[in-house]
Structures are given as C-alpha cells and as structure tokens.
Structure I
Amino acid sequence: MASGKEYLTFVLEQLSGLDQVTYRPMMGAYLLYYRGKLFGGIYDDRLLVKPVPAALREMTKAHRELPYPGAAEMRLVEQVDDPVFLRNLISAMYPELPEPKMRKRK
C-alpha cells in the first residue's frame with residue numbers, strides 16, 4: 001500500500017516550525033530529511049524514524065516497525081498530532097544522524 005500525499009502534507013505541516021525539512025518520493029513512500037540528513041520516512045501512512053539514541057530516549061515505548069520487507073527496523077512515531085513533540089524529536093536526533101553520502105558522478 002502506498003502512502004498518501006495527504007498524510008505527507010499533514011506531517012510536513014506538523015514539522016513546519018523546523019527549517020529545511022524536505023522529502024523525496026521513493027517507491028510509494030516518502031523519505032524525510034532535516035538539513036540534508038535522512039531522519040525517517042512515511043511508509044504506508046506511518047511516520048517511522050531511524051532508531052538513533054535520541055529517538056530511543058524520546059520514545060521509550062515506540063514500536064519497532066519495518067518500513068518494507070527486508071528493511072532495517074525503524075521506530076513508529078505515534079505522537080504525529082503533537083507538533084512540539086515532533087520538532088523536539090527531530091532536533092534531538094539531528095546531531096546523531098549520519099552525514100549524507102556523496103554520490104559519485106559518472
């Protein structure tokens with residue numbers, strides 16, 4: 001099942017207090033970036049984030065979810081309707097997120 005554009009719009013509105021939140025469509029899902037770093041995505045209308053230590057501290061009871069079969073586990077964000085929580089979560093995660101990989105030009 002693909003993610004709906006309406007859910008993406010809702011999540012982006014909740015994150016509107018953060019500068020430089022972008023997304024990229026990817027095979028029926030949306031990858032989410034903050035200041036160029038991938039922090040999570042929307043898969044089947046679920047907001048999932050990378051399980052970096054800050055996310056685990058902020059969401060101690062978060063369910064482990066697979067974005068798609070064969071993928072690494074991520075954490076389900078259930079408080080999507082709380083923009084303050086979301087902004088704090090993503091801000092706390094940012095320093096722990098890996099730097100983007102540079103693509104080699106052909």
Structure II
Amino acid sequence: MVKVPSPEDEDRRRICRERKVLIAERIQHVNRIKGLLFAQGVSGYEPLRKDRRKRLEELQTGDGRLLPAYLRAQINRELARLELLLEQIAAGIVGKKPAA
C-alpha cells in the first residue's frame with residue numbers, strides 16, 4: 001500500500017525539486033555559452049569563474065580576431081541569466097522557509 005505524503009512533507013520536497021531545476025538550468029546556460037564560443041574556435045573559457053565578464057572581453061577567436069559584437073552581446077545576456085541563477089542558488093531561496 002502506498003502512503004500519501006502529508007502536505008508538509010510534499011512542500012518540503014519542493015526545495016529539492018526546485019534546486020534540481022536551477023542546477024539543470026545552470027548547466028544549460030554554461031553549455032550554451034561554451035558552444036557559442038567553441039564555434040568561434042575558443043576553448044578554455046569557464047562561465048562559472050568570478051572574472052567571467054572580464055575574461056569575455058579579452059577573448060579572441062581561433063584566428064586571433066576579437067569576438068564579434070553581436071556574439072559578445074548574446075553571451076553577455078546568457079551570463080546575466082546564469083548570474084541570476086547563481087544568485088538564487090547561493091541565496092538559498094530554494095532552501096529557506098518563505099515568510100508568511
């Protein structure tokens with residue numbers, strides 16, 4: 001026989017579920033950024049490093065050119081999304097009991 005969880009138990013499970021979703025989204029953004037750069041011949045860039053924006057400005061394509069402006073802008077938008085996720089994970093939004 002299956003025991004139906006109480007509403008409180010089910011609500012506590014939400015914390016873990018939301019964290020899993022945020023981590024999956026973080027992975028998607030990191031992979032998207034790396035993929036965009038790899039298409040330009042750039043490897044070794046780590047979007048999770050603290051100096052990610054500074055390093056982005058210094059990156060060059062595989063043939064030594066600066067990154068194209070629209071590509072850099074797209075990656076900056078991806079970084080903004082990634083940073084929001086990192087803030088949510090770090091702030092413990094998914095681990096704190098909401099204020100009533």
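What follows draws every value from the coordinates through simple rules; no lab data is involved. Small disclaimer: the values here were computed from a predicted structure and weren't measured. Cβ atoms are built from the backbone, for glycine too; each structure is taken alone.
Which structure, out of I, II, was semi-axes √(5λ) of the Cα gyration tensor in Å derived from, given a value of 19, 17, 15? Kindly include the intermediate steps, with their values, before the conclusion.
Working: I: 19, 17, 15; II: 38, 14, 9.
Only structure I yields this read-out.
Identify which of structures I, II gives the largest calculated value of mean count of other Cβ atoms within 10 Å over residues 10-17.
Numbers: I: 16.6; II: 11.4.
Sorting by mean count of other Cβ atoms within 10 Å over residues 10-17 in descending order puts I first.
On relative contact order in percent (Cα under 8 Å, 6 or more apart), which of the structures labelled I, II is highest? Present the calculation step by step, with values, prior to reporting the outcome.
Numbers: I: 25; II: 33.
Comparing I, II, the top value of relative contact order in percent (Cα under 8 Å, 6 or more apart) belongs to II.
Out of I, II, choose the structure whose coordinates give helix-only ellipticity at 222 nm (-39500 (n - 2.57) for each DSSP H run of 4 or more, over all residues; to 500) equal to -21500 when calculated.
Computed on structure II.
Thinking only about distance in nm of label points 7 Å out along Cα→Cβ at positions 18 and 90, which of I, II has the largest value? Could the numbers behind the result be given before it?
Details: I: 0.4; II: 1.9.
Max of distance in nm of label points 7 Å out along Cα→Cβ at positions 18 and 90: II.
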Comparing distance in nm of label points 7 Å out along Cα→Cβ at positions 50 and 82 across I, II, which structure shows the greatest value?
I
